[in-house]
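Undergrad: Take a look at the structures below.
The numbers here are math on the coordinates, done by the rules we state, and not lab data. For clarity, every value in this text was computed on a predicted model and none was experimentally measured. Cβ atoms are built from the backbone, for glycine too; each structure is taken alone.
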Structure 1
Amino acid sequence: MHSLRVGGAILSIAILAGCKKDAPVQARQDSGPIQVRVAPVVVKEIRRTVESVGTFFPLDEAIISAEVDGRIDSVEVDLGDKVEQGQVLVRINDEEQRYLLSQNEAQLRQSLERLGLKDEKDRVKDIRETPEVRKAQAELFDAEQRYQRIRKLVDQGIGSQADLDQAAARFKANQAAYDNSLNSTRNLIQEVERFKAALELQRKRLRDTIVRAPFTAYVKERQATQGQYVKANTPLLTLVKVDPIRLRVEIPERMAPWIRNGQAVEVAVEAFENRKFQGKIWRISPTVDQTKRTFVAEALIDNPRGELKPGSYARARIPSDKVEQIKLIPARSVNYVLGSNRAYVVKDDVVEAREVKLGDRFEALVEISDGLVEGEQVATTQVNRLDNGVKVKVVTGEEETKAGRKKAG
């Protein structure tokens, strides 16, 4: 019984030993050069394009407020409505304003009549032709004639001195009255101008009871309701103008020479994946943000149907006039390892890992600003398995396919 147990144990140890000896053999079968495909470092002439993510803002935004006190009779628009310039937005009760207008018109008519004018458009051409001045002038002339007659009679010894003194006093009094009428008429003319200004102001207040859109826009917010009593400067509606719409982007300071007013802009948004919107640069900030090292540029984007909305994000592409010779490799050739970008140069079937500095990306290619030389071959496959000194075998696409089929078979 004990013999059987010992024999079984020896047999199990032998089987395990045999398994351990097979593993190194399998490892030796997997070792060997890693098959990779390569691509050359090429130099091409490209036109620089500035890409940035920005936010849409309305071209104009205005809070429409009441300019007169009163109760709201009706609100003609609501959230999201498109309004045209001059369109009625809100109606405020105008009864009180009409009463005040009638009062101002009556005051003006009364002053015009005193000046002998029939219409508020009439003007006094000669102050001496106004009724009060003409009356004072006539009385002055009569007093002067009477004084001259009595004086002649006194000189002839016919008239009395008392009559002459009375005539002289009357003449002086009428002369003072004439001067006073001139001053009163001048004041009356100024009063008429004041009444006219007050009348125009009241007419404006009456017009202000009908609130109109200052420009073509959309209603962003409605704060007013029918029956509400409002005072001057009470917000009623908020309007936004979104055609064209403003796109504000931040651009690295090193690209400042590439951006100018009038430059074309192509915009893409997530809501319309397969569409591009066109616009132009129209504002460039004169300063750079010291923390971000960027400056702000604004573009006007055509938005005739109001599809682009303020507050949304967008990606902008700005083709520049900057043309340069740059080095390019396939983007898949770059491997990010321990905080740095690496490319793997293949020379004589041996890999040399290089740390590279990347520039802009151009679809499937990426710019190399430092680390590689034109004409060098870089691995485009198996980059996660490569490092300095690793041996590789360069294969073409057909060879790689055949090797894969053979391995599968």
Structure 2
Amino acid sequence: MVGNKFICPQKVNPYAHRKFLLSMNEIVARGYEEVLIDFTKVTNAYPNGMVPIISSIDYYRRLGIKFKISLPKIENVRDLFFRSNWSHLLLPETFDAQNTQYYKHLAARRFKTFNEQQDTVNEFMDIVLSNIEMKPSVISALEWSINEITDNVLNHSNSKDGGVIQVSTYPQNHRISFAVADSGVGIKSSLSESYTKLTSDIMAIGEAIKSGVTRNNKYGQGNGLAGTLRIAEKTGGSFSVISGKGKLTYYEENADRQSYRDIDYQGTVVTADIMDNVDSFSIEDALEFNGVKTSHANIIELNYLSDEENTFKLIMKDESTGFGNRPVGRMLRRKVNNILSTEESIPISIDWAGVPIISSSFADEFMGKLFLEHGAMVFSARIRNMGMESIIHGLLDKAIGQRLTQANDEL
């Protein structure tokens, strides 16, 4: 720290957030009303560092402190600040919002209402379904976790700025990461309504990760943090909660609890890594509390299943603005495979109405490879194309024919 300037470390991670809080303690104590955050030396930035910093800035803004920022000098890192929406959330009066999804990541976004929360959860799940082929139980667990954690923000934090969330997928590692932060009252203050003997933030966090702990039962069953921790644990992932002066971290079957003396985070940060490489994972077991199984929705059945026809439906014009390259085809193929894995006896109808043209590379990556992966019998029984323009029909038939020839040649 130099005067009223915070010089961010090269890596923006939870450690950088802690350094930011330490610097802000001194800056506030010295009476500065304007702060410069210098990101120019940043070489790597991660949601588990950026999202808490953004949320902390929300708190200090409410105290009347103004902020300026210097973006990273490295071009691709600076671009990441824009694509991830960090630049806008750091300085909304200077940088425009980036609301688009980009392949493996959901741009960080703020949610203040339950409608915004639901939109965020739907976008989160859409990115996951399009980037990683997962077991149905893990899909349901992810949707449950993110719903519960974001719901906690709106029901319990009393944050005037709502919450900030970002999601990232790592297909090669079968890992999905998310960070949710708010600048509200914190867990200890929230629970004090029902738990009057809490003497520290870490004690409050310890209570909050127990099942059935909530400030008021009318706002829910109090299983959000407990269930998310169990899901992370049983999938081989990690979980972290920071609130006030307390921090709890779970990783590789080890839980670490810390109480800070020198920082006091105003609000709560929850980060988690959920894995999809454990064959034995069961959401029913993960969400069983005191012998009672917690109900959970199947987002694929809610969004894609047509009860009238007993078939899944995928409306292509709603899935993308263009169908001209392999990456889009790969994302849609993964989504179709995730949908089909939910229920092996139900087919999927892919509706092409309103799609005027596709490229041959897209057709091969999407439909050609689906045919190759599932085989002729399963493909014809479970995957149905409808509402196609004649040119699309021809390109899909050509892609399937070429893959059929390839399969025969390999016999």
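Undergrad: Where does the value 0.95 come from, among 1, 2, when FRET efficiency 1/(1 + (r/R0)^6) of positions 152 and 192 (r between Cβ atoms, R0 = 25 Å, to 0.05) is the thing being computed?
TA: It traces back to 2.
Undergrad: For distance in nm of label points 7 Å out along Cα→Cβ at positions 144 and 312, which of the structures 1, 2 scores highest?
TA: Ranking 1, 2 on distance in nm of label points 7 Å out along Cα→Cβ at positions 144 and 312, first place is 1.
Undergrad: Follow-up question, since we're still on this one. For which of 1, 2 does relative contact order in percent (Cα under 8 Å, 6 or more apart), calculated from the coordinates, equal 12?
TA: The read-out comes from structure 2.
Undergrad: Please state which of the structures 1, 2 yields 23.4, 77 when Rg and Dmax of the Cα atoms in Å is computed from it.
TA: 2
Undergrad: Follow-up question, since we're still on this one. Which of the displayed structures (1, 2) returns the greatest value of distance in nm of label points 7 Å out along Cα→Cβ at positions 176 and 232 on calculation?
TA: When distance in nm of label points 7 Å out along Cα→Cβ at positions 176 and 232 is calculated for 1, 2, structure 1 comes out on top.
Undergrad: Have a look at 1, 2 and say which one yields 2.7 for distance in nm of label points 7 Å out along Cα→Cβ at positions 336 and 352, as calculated.
TA: Working through the options, I get structure 1.
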